[in-house]
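The structures considered in this document are given below.
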Structure I
Amino acid sequence: MIVTNVCIIGAGPGGATAALQLNKEEIGCVVIDKAVFPRDKVCGDGLSGKVLTCLKKIDPSVAERLRQAGFKLNSWGVSFIAPNRRVLEVGYRPDFDAADLRHKEVPIGYVCKRLDFDHFLVQELKRCAHVTLYEGVAVTEYTSGADGYLVSDGRGFVVKTSLLIIANGAHSSFTKQVAGIRMEPEHYVAGLRAYYKNVEGLHPQNFIELHFLKSLLPGYFWIFPLPNGQANVGVGMLSETVGRKKVNLKKELLRIVAEDPVFKERFKNAQLQGGIEGYGLPLGSKKRVLTGERYMLVGDAAFLIDPFTGEGIGNAMGSGRLAALQAVKAIRAGNFSAAGLAAYDEDIERVLGPELRLSTRIQKLVNYPRLFNLLINISARNKKVQELLSCMFYEVDLRKKLTKPSFYMGLLFNK
């Protein structure tokens, strides 16, 4: 039997970040993942400015190794394209200036395949003196006791831990069976991802593209540029809408690239590479309790994906770091109770709550194309709105911004 203070289930971005933060605090932890890395993960593959910001807080050397890695493409922001095709470009940080990219150091985002990024994080875990990683172990049993949890694969692998950090994704059995959080179609997106080569018309600064096409509302069609002339191309739509309208997302994706008047030109020389894969996005459009006796949920297991932008990796890493910081407090206080760990819920609300609520409002607005077109038209001319949206990708405390009268004056007077 392995004994540890903290056991992290899942070595993806949320779990790996929690482990990196615990290592910084010199707290021993065990990380368990059912996969053996490198492994593919169906995703949009976009890393917003939150990713680099989070890694810098934990260990600037890890952030620098990511900056130097050759498996990624530098990306400077997001293009939101309204149903009327009006484009709003938002940089990955509030002071983004496309004309000044060469003259100042700007923390940027990246686009890279999860196969590579998650493997990078796992390699970083293997550098850590206080992290023990077990790959290829599928935890199937969680047994709660007076002095901790026993987790097991049902075949002899057993870990005894004082505290669990659950970071094993959207289909976490723990999230469903213990935390009691289940998939709700109105708070869940069905997505498809494909890789294409030679897509034309990509942004010169590698902005990721979110196209809010009428046929997909309240979802969108995306194009994320990748290294080596590839692009991550996909569609996402609320599961409730997919079921109600009986939408075949695969047919819809193929129809868009073949028949849409804009995209059929951009994809005329493009080749599909591999298959079209599906996945689910558990949205943070509903506030949930993410803690209980001796456990905390992070990332997709905590349903923290941004309802409007689809931001998942940055939110997973941010929540992983917050969970680790709360774990340190719990260990030092010897308090692993649900009441004690509820401070993590408060941290999530403080850091992510304002932007998740804002995104939920915008997501609902997307249901009304004329209003959404108007929002994009206004935003494209209004620096304050662009700054607000940029903050969502850069880990800025939106609460402080939204309580400043000067911010609303800027909105009113179009500054």
Structure II
Amino acid sequence: MNGRNDGADGGAASGGRVVGVDVLRGFALFGILLVNAQLMADPYTAFGGGPGASAVDRAAAWGVTATTTAYQLFSFLLGYSFVLDRRAARPSDSASGLRHLRRTAGLFGLGLAHAVLLYPGDILMTYAALGLILYGLRDLTPRAAVRVAVCLVVGLAVLLLGYGLLTVALTEPVTPAQYAPRVADTVAAYRGGFGPVIGAHLRELPSALGANLLYTPDMLAAFLAGLAAAKAGLVERRGRDRAWLRRTVVRWLPVGLAGGAVTAVCANGPLDSRWFLVGHAVSLLTAPALTASYACGVLLLGDAVRPAADVLAASGRMALSHYLTQSLVLACVFTGYGFGLYDRVGTAGVLAGCVLLYGLQLAYGYRLMGRFRYGPAELVLRTVTLARRPGRPPACAGSRPAADGSPPVR
């Protein structure tokens, strides 16, 4: 049993955790759900809708693209939690590297199962690989980490912008109607039974991994930004500084939304599909501003409305379980696992369903975390990390009291 967190105070801890980080992670789950649901519901996400998409559906897709930076926030929080985990470990603990290796291996295994069974666009395998790199960079100073992060983001943005402009200049646009014959087999497979769905996942997995590989500099940059912020104690120091939080929102939200609007214009129209990479190059440069604005806004809301912070923090503590559950539910709705509604529901309907699912997850997470210390997937990952069940003393503990010397899984 584990008591509920007591507010959004960035400096308050519950069970060794920074509550503000859990609040932000619970919020980020909604953005991840909005993005993944569109990708799992139809093959026309890059066009903002299929050949028969309504104006409402196109507007909904445009809005999500313009306002969502879920993976940047989630990656930032992973870097932040990495530092918190290391602080929680005993200074003389020589097994922290081995535990980190087991943790990344466990995360990779969960991601592989997730990609094959539920959603080939899985991010966990990429996070596991980047976690090894982050461990190697763990001793960077905050200033050095930020410099490396800026170089990674700017370098990738220049690369995407250059390639995108070449695409605009040298290729012809592809319309949804022209694209439809290419995805006919995929649509049929996703509406089929278990075997065809798994086959479609396996065919799409290499391209999904390639896309993740392309954006690994951005993810690693967010990891490093989180590492730098955690070493500076940013959430703990600034989590209740309402004036600073408000200034950050006012200063950076317009920049982030402007960049998001440019991205949506390029990715969802009125510009054609050739502009996709140009839009994402702009997003790389402005998404940090939007992410920072959202984070500060959520911390402000959590400080003003404590019950909302409690609910978000509970779901943030079991974010991995929620992430996998989202894919399970979406797979049952849109593939032959269940209703087979792939390419049959408009974007607006998909997003409305996301609101319902997220609300149910928040309620369930709050209830579950009031009774248990870990979510189901977190318990599995922690068991792999420790090489034993959580709470059970190590084999070499002898007559010493049971103590969990490893860092808490966040």
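No lab work stands behind these numbers, since they all come straight from the coordinates. Just so it is clear, the model here is predicted, and its values are computed rather than measured. Cβ atoms are built from the backbone, for glycine too; each structure is taken alone.
Tabulated data
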item	result
Comparison of I, II by distance in nm of label points 7 Å out along Cα→Cβ at positions 82 and 314 - largest value held by	II
For helix-only ellipticity at 222 nm (-39500 (n - 2.57) for each DSSP H run of 4 or more, over all residues; to 500) computed as -11000, the structure of I, II it came from	I
Of the structures I, II, the one that 23 was derived from, the read-out being relative contact order in percent (Cα under 8 Å, 6 or more apart)	I
Read-out Cα extents along the principal axes in Å, computed value 70, 48, 39, structure in I, II	II
Structure from which 2.0 was derived, distance in nm of label points 7 Å out along Cα→Cβ at positions 58 and 306, options I, II	I
